[in-house]
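*Asks:* Please find the structures below.
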Structure P
Amino acid sequence: MSLAFMAFIGLDLRTEMSLFVVINSKARGLTSSLTDYHESNLLADLARDAPHLYISRKLNEDPHSPWYRLIRYGGETTSGLKRRTSFRMMQKAVLRFLTQTRDVDAGDLESRYQLVADYWHAVAQVFSKEWRDHRHHLLAKGVGLYSLMRLLSDMVSSNHEKPMDTTCFVKKLLPLKEKIDWRSNGMFADAGGHKGATEVYLRLKEAMRQ
C-alpha cells in the first residue's frame, strides 16, 4: 500500500502544536476534545481569548472543583470509568452559559467560574446517588450537562439575591430531587443530542414551577 506523508523539520514547539491542531481537526482520527485541549495550550492569554476553555480546564484541574479529573481531554491511553464527560461537551456547555449571561452583572471571569463550580457542587449534593453512579444515570452525560447548564443560566439571569453560592443553588434545585428520574432507562431515556437536551431543560423548568 502506498502512503503519502509530509515531514516538517525545525519547527518550534508552538508551531508544531498549532500544525498538529490544524491537521487533526480537519482529518478523522483524533477526538475533538484533544484538539480543543491543544488549542487551549496555544493561546497566550486563555482567560482573555477563550474564557469558555479557561473555565472548562479549571473545572477539571482545580482540586476543589466537583469535576476535578472527571473530564476527558482525549489524549489518555484509556479514559477509564471515572471520566464523566468530554472536554468538548463541557466547553460547549460553558460557552452557552457565558453567552446567555454576558449581559448579567455576575462579576469577573473568576467569579463566573466559581458560580459554575458552586452550582455543580449543589447538583452533586442534591443528586448524590446519581452523581456517584454516573454510568447508569444521565446527570453528567450530554443531555444532563447541557440542560442543567441552561438551567444555571436562567438562575443567574433572574437572580436578585446576591451572592449565589452552593447553599443557594441547593435550595433552588431541591424541588427537582423527587420529580426527576435521571436513570439511563428513566424519563429521559429517549432524549438525545441538542434537541433532547432542550426537552430535558424544559421539563426541569416545568418541574421547578410545580
Structure Q
Amino acid sequence: MGFLKKFTNKLTAPEASVHLNLSSFSVSLGENLQGNLNVTSQENFQTTEVRVEIVCTEQARVLKQVYDPALKTSIPKLVDETAIIYNMKPSLAGSTYFSNGDNRNFPINVNIPAGAPPTSLNLDRRVTWTIKGVLAVDGRPDRSSQIIEIQVIAPTIQPTIQREVVRTVVMIPCKYCQGLMDQTLTVCPNCGAQRTI
C-alpha cells in the first residue's frame, strides 16, 4: 500500500454501505427493539466492532438567570437546554474483516429499559430516541448508517378485573327481640341474647 493511500485512509471512513432495517419504528418501554444492520463493503477493511448506538435526548426550555452587560445585572431568560438522558452502544459483532463485495446482516435485539422516559413532545420539553449503526475502525473515521428516530411509548396498563361475589344471606328473627339477624350468628346483634336452636 502506497504512502498516499495510507494517509488518505486515516482521513476517510471505509467504503461501505450501512443500512438499518427495523421491524418496527415504535417500541414500548421494557420491550426489545428488533431488526438487522446490513453492511455492503466496497473495499477490504477490518473493524474493531460492529454496533448500534441508541440515544435518548431531552430538550427543555428553562428559566435561567443570564447576565445582561447593558443592564449590568442578571435577568431571567428562557433558554433551551439539551441533555443526553440515556446512551447505549450494544455490540452486534466484535472484530470483523470485510472483503470487497461482502454483504452481511447483523441481527439487532436490544432491550429498551422500562425506567427510561418515553418519547414526548410538549411546549417546553421534548424527549427523542434515535438509533444508528456503526462500523468502528481503528485509525480511521467510523462508517455510520443514517440516524433514525424511533418512537418509544409507555406500556399500556391492563385494568385489573375484580369479580363481584354475590352471597345470599338468610335472615332469621331473634327469639327474644324479634329483630332480624344473620342465620350464621350465634349472638343477636340487636339485643345480645344467645341464639337458641
Structure R
Amino acid sequence: MPLAFGIGKSRGSVFDPAIEACNYIQFYWNWTDGKDFDVRAEFIRPTALAGQVVGTNRLPQIIDAGGSITYMKWGGDDADNTVGYEGIYIDVDAIKTLPGGIPENQIELDMRGTWYAEVGSQPVVISASGYNGGTMTLERDTPNVPGRGFINTGYASSFTDFKVAPGVVVTSAGHSEANGQRLTKVIIDLNRFTLSFSQN
C-alpha cells in the first residue's frame, strides 16, 4: 500500500490533499492471516459523538436523532476470510453540521479490534482513503461485489490508501475486552488539512 507523506502548500505547512478535498474518509482494517477479525471504532472528538461504538456486536452506524444524517458507518462482519478486511467511513461534512461545530476543528477516532475465531500472527494494517462527493454504498448491497467495505459512485475525486498506519500484531481474542485492542488513534486536523496516526 502506498504511503502519502504530504506535500508543501504555498503557506509552508505540510498537508494531506485528501483531507482538504474530501468529505468522505474511509478506513479499512486489513489482515493476512487469522480468521474473523472484529473491528471497533468510535469518536473521541467531537465529544457530542463520543461513547457510541460501531463494529461487531456494537452499532452498525452513528446517526443523528432523526435518523437522516450518518456520521460514521460500518461495512459489516467479514467472518470467513483468512485474508480479509472490514471498513468504516465517516462523513466530515455531516460532522461539521453538529450543533457547536467541531471544537478546535479536529476529529479524533479510536480504532480497535479483536480476533474471534482464530488469532493471526501477522500485523493488522489500517489504511485511509478519501472521496470528494459521490454516494457511499455498502459493498454487500452491490450486486456481484463481495466484501465488507464501501463503494463510492459519482465522486469528483478519490484518494486511495493515501495514508497507512503502522501494522499492529493484535493479541486480543474473543469479546472479553470491552472493545478489543487499540491499533491506533486517528487525528484529522481540518485547520492544517492533515491526518495522523498515533498509538498514544
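Rule-based calculations on the coordinates, nothing more; no lab input. Just so it is clear, the model here is predicted, and its values are computed rather than measured. Cβ atoms are built from the backbone, for glycine too; each structure is taken alone.
*Asks:* Ranked by mean count of other Cβ atoms within 10 Å over residues 140-147, which of P, Q, R sits at the highest value?
*Replies:* That would be structure P.
*Asks:* Sticking with this structure for a sec: Here Rg and Dmax of the Cα atoms in Å was calculated and came to 16.2, 50; which of the structures P, Q, R was it taken from?
*Replies:* R
*Asks:* Taking mean projected area of the Cα convex hull in nm², for residues 100-163 alone from the coordinates of each of P, Q, R, which one would give 7.4?
*Replies:* Structure of origin is R.
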